[in-house]
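Okay, got some structures for you below.
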Structure I
Amino acid sequence: MKYLKRISDELLKRKLKTFGGVLIVGPKGCGKTTSAKRFAKSFIEFQDEDRREGYLEVANTMPSRLLIGDKPRLFDEWQDASKIWGAIRKDLDDTQKKGQYILTGSSSKDIKTPHSGTTRISTLKMYPLSLYESKESNGKVSLSKLFNDKKIDDNVSSSLNFEQLIFAICRGGWPSSLSSFEKDEYRLDIAKDLVYQLINNDISSIMEKKIPAYISESFLKSYSRNLASLASSKTIIEDISSNNDLTKNNFYDCFEALNRLVIIDEVSAWSPSIRSASAIRSKNKRNFIDPSIAVAALNLSPSYFNEDFKTLGFLFECLCIRDLRIYSSSFNGKISYYHDRYDLEIDAVLTMEDNRYALIEFKLGINQVEKACQHLNEVEMLIKKNNEESKKNVIPLPTLKIVITGFGDAYKRNDDIFVIPITCLKD
């Protein structure tokens, strides 16, 4: 399979020029090792069973010996030989050189290291492929350019139809799902196998304690049913307990495990000083790093969504959050959401480094655009009112207001709101 260029490639290149080492984290199967090898001049793979025991013995006895090799030197699944971290950090302290090491890991095990690596080893979070990276978005609308130009070209339309978009949501952005297959439906098996491994192996392994598979499965299903919501832990526990005997400890074990495995990717609240602090919701919004995880956990198929557009809408939001995180990473943007106690909400707020920001709504269907635009204008009016009433807490008006749709045309409305299909976006 031909390598698909990643937006994170440029980020890794920059970090290697700035820091002595780079730690790449992300879920299994998102392409960390493949990308890292494109920059590494030598590597050690601790998952290589033919050489694993030898590597681990050296790592436990004299880890500095494993540092010998052309640089940058890659250590794949480094957490299996945790002493390598201290050896790398000491070498970087001694040499003060940049771009020496790349480390990859599919989990954040609770590993005790003598030093944090701050200012020496920088962390890069990697996601599954965005639609632009998988070549399913035509990329005719650049987010970064839109912030500066505030305009889009004429005659820009979505590159996928409705059925193709549903399939992309169910398949996910896993690089291996884009390989050659005898049948397209086989591509869906990648996410299914990922979820199977989470339930039967990975969750227990990362927590180093036996968590029954039925508990892990029930947690994933309930969390999936509450995707893109502010559902409390109590709500999810009660949902699971209706079928299984779930304790709070079970819940937090599963939640912690999936966080460490970089599967859960919740969205934090945007909290400007509007009205009062107590008026704004501050809980995280439930979210996976890829929508295919929820599809597989709920054992759904593309044909299911012929009759359930509501669930599809939540999964579409998850897809959009994934892609926006990837695109905005190229300019260090941050994604959050807005929801106040008066039920005025905005699906996403994309904030730039210079504090310019965009208010964004996700609407799968074109018939929902008008309602989304109403929400965006209401929040903008709320900010204007806040600024008129409070000289201490003046909030800049949004630079952009955007409705991201599933398909259709890209255009700018008379009220300055951009309507853009997700399959037209890039970084």
Structure II
Amino acid sequence: MSELNIKRPKGTQDITPIEVNKWQTIEGVCKSTAEDYGFSEIRTPTFEDTKLFVRSVGDATDVVQKEMYTVTSKGDSEFTLKPEGTAGVIRAVIENGMLNEAFPQKLFYITQCFRHEKPQAGRLREFHQFGCEMIGTKSPIADADLIMLAADVLERIGINNTRLNINSIGCPTCRAEYTKALREYFSQHTDTLCDTCISRLEKNPMRILDCKSPVCSEIAKDAPVILDYLCDECKEHFDMLKCILDAMEIEYSVNPRIVRGLDYYTKTVFEFICDSIGAQATVCGGGRYDGLIRELGGADTPALGFAMGIERLLLAAKRSRAEFIDRLSCDIYLASIGKDALLVTAQLARGFRDMGFIAEYDIVGRSLNAQMKYANKIKAKFSAVIGDDDIKKGVIKVKNMETGEIDNLKLNENFYDRFSDVLNSYLFGDEFALD
């Protein structure tokens, strides 16, 4: 009989302990930066009613047409693993009455998402997004503040060589004229457009501008530009955004070909690009979606947001040689000689842990030599070998594993405090040295 050989699904990854500290660094910066801007965390289900994404993301998008993971429950309800974070957040805001609270509502999330795509560097089928949503403001100042938040996240992580591209894709009024112009232009190329873009021609020709086909991309280069069709309100909004970004000294380029991949965007759209990570160079994408809340059954409320792929942030951070928080390591390993000493080490380990130290002791039944080898392997900062004589004397010899220096600590009410001084002296220098 052959051995069972089960591997992780294609397009997923295991995040092992050796990498977790890097993820914690990225997630910690995202969370703390969002909180500095007044955002609060929200958590939504991993799966939602399929109609939510068809309605919000758009039935002509690649996400809905090709990439969603959809299942049917026994009650014939159809659910989809969320391919992006915004729709679920807006559904939660409406359903939980948050539109009745003070504006702006400022929310952030770190969540898993799922898309059935061809796996490659920076693009997986299960991936993680950090996102921010700002609800209840139509001011271009809000657009600029959100862009500044995204820029600060990238800077604080230590990702360099990024560039910001911005565009306006207008409102339904001016987009109607633009859509008409696009349809007239692309209708001249129906013999060379891909089948997907042919179907988009009637439903949403703006999607053709986002096609990855080299042939369609080449045709799109000479297509009409949305900025030439903006109504007065949208033009004023975009001009004010640029003025605010200039005042904030945030560098940007206007790229009229940015449309984003989801249908709910209006007016401002933006991307941060990091060319050092290869083909999947967009590390942040976002914009305004003033009609989405109304589309999903809520009051007519303006909103905007962005999302960053954690995997791409991690890849960009590594390429930028950013610093990550250190992996947690054992503060003290308690080696024991004999049964009585083992009981004492268990008691001491609990006391250390109650004080907030990382403490380990032998739970395998190793020899003393094997215990010390294990202490080295787990990079314990200190160790102590405890035998019957140590217990009788009431003194524990604590050894600095790096220098070999030994401190004698009495087993009294000050024992854990004295070890804290020893550890702080090791970590931070002479100002924490023992008297």
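For FRET efficiency 1/(1 + (r/R0)^6) of positions 158 and 182 (r between Cβ atoms, R0 = 25 Å, to 0.05), which of I, II scores largest? Don't jump to the answer; show the numbers that get you there.
On the way: I: 0.35; II: 0.05.
Top value of FRET efficiency 1/(1 + (r/R0)^6) of positions 158 and 182 (r between Cβ atoms, R0 = 25 Å, to 0.05), among I, II, belongs to structure I.
A value of 230 was derived for volume of the Cα convex hull per residue in Å³; which structure in I, II was it taken from? If you can, show how the numbers build up before the last one.
On the way: I: 168; II: 230.
So the calculation was done on II.
Here P(r) over Cα pairs in 10 Å bins from 0, in percent, for residues 142-213 alone was calculated and came to 16, 33, 23, 23, 6; which of the structures I, II was it taken from?
Numbers: I: 16, 26, 25, 20, 11, 2; II: 16, 33, 23, 23, 6.
Derived from the structure labelled II.
10.4 is what came out when mean count of other Cβ atoms within 10 Å over residues 6-13 was calculated for one structure; which of I, II is it? Walk me through the numbers before you get to the answer.
Numbers: I: 18.2; II: 10.4.
It was calculated from structure II.
Given 1.01 as the derived value for Rg/Rh (Cα atoms, Kirkwood Rh), for residues 14-125 alone, which of the supplied structures I, II does it correspond to? Please report the intermediate quantities before stating the final value.
Working: I: 0.92; II: 1.01.
It was calculated from structure II.
None of the figures in this text is laboratory data; all of them are computed from the coordinates on show. Computed from a prediction, not measured in an experiment: that's the story for all the values here. Cβ atoms are built from the backbone, for glycine too; each structure is taken alone.
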